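In what follows, structures are represented as structure tokens.
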Structure 1
């Protein structure tokens with residue numbers, strides 16, 4: 001039996017876990033990551049790739065804790081995507097440097113005040129009709145259009161770039177073989193005695209917490225029913241303003257080749273669609289698109305849906321947490337990033353915690369484990385067998 005003593009052992013190979021791994025290794029810590037399926041897991045690979053900066057959260061007519069916590073994230077991501085950040089993501093593909101907000105008619109006066117606030121200045125610009133991009137550059141569109149300085153990344157490309165840098169320290173393990181003991185853990189004939197453990201496995205944190213005999217922190221799941229459609233569509237990265245803080249519809253795009261584009265639909269449609277069958281959800285999506293983009297032809301397209309859950313720390317009333325979460329007890333830290341955009345913030349919090357605990361990096365190479373490396377997760381639409 002081989003025994004290793006890394007400084008930090010991370011469970012979960014989503015974007016938050018990979019970012020934290022790369023940050024820790026760059027800081028000189030002996031850090032390893034264990035993933036039970038594939039890098040990108042379930043939640044990260046199903047993300048729309050939107051790097052929020054708080055504008056969407058401000059749609060309820062005010063600037064709250066959520067907006068303030070996430071306001072600086074797009075700048076950190078832009079630096080990383082330009083190769084200037086703590087994590088080098090310069091090889092990752094940016095699908096769009098910005099997003100749009102559109103209203104199907106008049107816009108609430110309170111929103112104008114939010115967009116004019118000091119926090120939002122420089123992040124939101126009202127576009128003149130001559131500046132409207134497709135599919136809004138038609139006489140049939142009578143709403144208002146805003147441009148948000150918040151990028152959209154190709155999640156698969158992002159994960160691939162992170163994987164290329166992190167793979168030597170990433171390993172795939174069988175949860176059935178995981179045994180947690182005092183002072184360490186065992187996977188088959190491999191024994192690990194990490195100085196600190198980080199559980200960052202999203203929905204998988206529930207099972208890991210049980211393995212460690214921890215009742216807290218508790219986890220909540222907020223389900224989504226996403227819609228996918230593909231065909232001859234324009235590229236679009238936009239949120240339709242609704243009556244609440246949640247956009248009525250959020251559309252991101254992914255080029256498929258042969259002039260085909262995939263639209264990935266979230267927002268209120270996805271949140272309210274969790275009780276619908278796939279056929280019912282597609283029918284509602286078709287109705288929404290016909291109402292919001294009536295000048296477009298949505299016939300001769302392929303349709304599919306994806307049911308996915310967002311895993312978060314439990315909050316009163318099941319509300320979405322305002323920030324990423326890092327807690328735990330003893331040597332075990334527990335994390336849920338809440339949003340893709342919060343991955344850098346979570347990485348910083350973990351390094352701060354290591355420093356406060358007096359765990360100093362020794363800049364030694366992490367050990368090599370006798371486990372296989374995990375593959376990269378497939379995008380949701382790549383796993384669809386039949387398009388309706």
Structure 2
């Protein structure tokens with residue numbers, strides 16, 4: 001029996017972790033993720049979970065402990081933000097390369113420097129090619145739901161890759177929302193018992209984790225890792241379907257809003273999509289054919305879903321809350337532009353980098369993007385490919 005509770009995004013992640021009750025959590029606190037680990041540590045102290053909680057001296061150590069625990073066959077989780085993710089960098093790659101199904105809520109925060117504790121996506125976008133799956137959450141309900149689903153996704157026999165569940169620092173992580181919390185037994189039944197097929201501690205069937213891997217096999221192991229990411233495109237819908245059957249909520253790789261008959265649209269991740277919905281409604285009331293596409297999953301990149309959703313549009317603005325410093329726009333823009341490149345019918349695309357370091361994105365700014373798109377669609381020309389929205 002589900003119940004409604006008022007929780008912050010951080011508390012929602014911790015509550016999902018309590019119900020999952022992983023065997024091991026190794027973590028180090030960092031703003032604005034701290035409350036996830038703090039709340040979960042309280043569950044451990046109160047005896048509400050039997051998890052082995054490992055306090056460590058750094059995020060590098062946290063991920064190292066997670067790798068060791070996961071290789072032994074333990075269901076393992078951690079959480080981090082920004083500079084903490086950067087300090088994990090070496091081991092983040094090792095976790096994915098070793099095919100360990102670790103789940104890590106990440107509260108998105110600007111990556112230094114200059115030092116900043118507020119939201120942008122530079123931390124996880126910097127790790128986009130590390131081999132981790134990445135799910136982005138618009139609201140606190142999605143944080144809760146996605147942490148639960150991430151366990152099944154990571155442990156799926158055809159995937160076996162770690163998962164980041166991302167939410168916007170302070171915007172959702174510290175904001176209260178009403179969340180539907182599921183029954184503990186329902187969650188346990190959904191995630192089921194985890195058993196690693198090849199455990200480091202199975203002395204009857206010895207295996208090696210993390211060996212020196214030179215020219216003989218390194219390439220093949222990377223190819224297998226790429227195949228696991230590719231498999232996620234077909235395996236994740238199985239988990240989405242089972243989640244809907246168990247809990248009644250439908251999820252997919254992308255979320256669209258009033259896109260079916262739209263001429264122009266914005267693409268935005270996470271909480272910005274909520275602000276964009278308000279603008280879509282306001283402009284629709286004035287007869288404008290506008291829409292929104294929100295990628296829920298960025299890794300694997302759901303190319304076919306995106307092409308299908310955007311094929312009838314005249315112009316699309318891709319919003320990036322981080323910059324790739326390539327001179328060609330943000331990371332989300334690069335992926336979308338590449339995906340659409342070979343399509344005979346494709347919209348004109350333009351990039352807007354916004355909200356770095358937590359700068360607010362408001363309805364007037366989003367309206368200005370739709371106004372730009374109207375002009376682009378009419379003139380069939382993009383004059384400025386990369387734009388910086390809201391910068392002085």
Structure 3
């Protein structure tokens with residue numbers, strides 16, 4: 001299909017249309033409102049066979065989606081920020097019940113103060129809810145990732161819910177050309193959903209959501225961790241199949257000029273697009289700069305990242321959220337932990353940036369790479385956690 005102009009929200013809604021889920025339950029919240037709104041138009045126009053449920057809150061949206069998935073349906077929803085926070089009670093229930101729900105999630109700062117613009121605090125608050133987390137750099141990736149997430153979540157070795165994120169307004173409301181699959185090709189790629197142990201299978205009755213105390217709770221949580229571990233292979237397999245059909249390649253992360261890089265940054269989401277040009281400009285000046293764009297945050301690809309980062313002199317970890325642990329952001333903590341066992345490891349510094357939608361521009365990235373060059377020259381990190389673009 002020829003390239004067409006789409007916003008990130010339109011791209012995710014288009015992927016949902018092609019998935020044609022049995023049930024979508026949603027409640028509007030900026031900047032994700034358009035996803036549900038556009039999909040509601042698809043439902044009203046007869047473009048999908050979906051039962052669209054208009055609920056009274058995001059908590060209800062996730063509850064209804066869990067119920068639909070437990071009944072045996074392919075179920076989806078979409079949300080952002082405070083909506084994801086309100087869903088928080090139900091998110092680990094979805095993973096514990098092994099329900100392959102897929103949810104577009106538009107990254108937006110958590111209140112307070114009230115803010116409707118992008119950072120990653122909403123997603124990061126729920127990083128340990130048992131959901132696969134896939135980040136998108138642009139609208140094309142948002143579309144591609146939603147289609148792949150369905151295959152990943154529904155795989156027999158996984159059966160976990162997944163959220164696919166885009167950066168609020170930066171991607172959700174900005175338009176760019178994307179390539180979509182033909183409906184028939186998308187349908188063939190997604191495949192038919194064959195639920196395991198649906199509640200509506202009257203011949204094989206079962207109970208879901210029962211009280212689970214000391215005797216078996218532990219045993220029922222362990223499989224979530226195992227499924228997350230197994231999902232790594234599935235993510236790579238689905239990515240390879242998707243590449244064969246579209247020519248677009250996907251893995252855990254993307255490496256930019258990392259072959260001989262001495263200094264590099266690692267980032268999530270739209271910031272990677274800006275960083276690409278910064279790396280290109282630095283390379284033209286003879287500076288051995290690189291970039292890792294992390295796509296999959298859960299499961300965390302520890303071994304693969306260590307292999308990609310181990311030869312660096314200095315690494316900057318960019319966090320669009322603060323961990324409030326007095327030790328840096330959440331991605332920084334994961335990266336430092338992953339590098340711990342290396343005998344020779346890069347020096348690592350954290351930059352918290354862009355909270356509440358504040359811009360990460362070329363000037364700030366140039367400053368970060370200049371800082372990395374200085375650290376490499378001096379051989380020491382003077383300040384472990386820094387705040388980029390902040391008035392202090």
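Can you say which of 1, 2, 3 returns 0.90 when FRET efficiency 1/(1 + (r/R0)^6) of positions 15 and 223 (r between Cβ atoms, R0 = 30 Å, to 0.05) is computed?
Working: 1: 0.90; 2: 0.20; 3: 0.60.
Source structure: 1.
When distance in nm of label points 7 Å out along Cα→Cβ at positions 263 and 375 is computed for each of 1, 2, 3, which one produces 1.0? Working shown, then result.
On the way: 1: 3.1; 2: 1.6; 3: 1.0.
Label of the source structure: 3.
The numbers here are math on the coordinates, done by the rules we state, and not lab data. Just so it is clear, the structure is predicted and the values come from calculations on it, not from any experiment. Cβ atoms are built from the backbone, for glycine too; each structure is taken alone.
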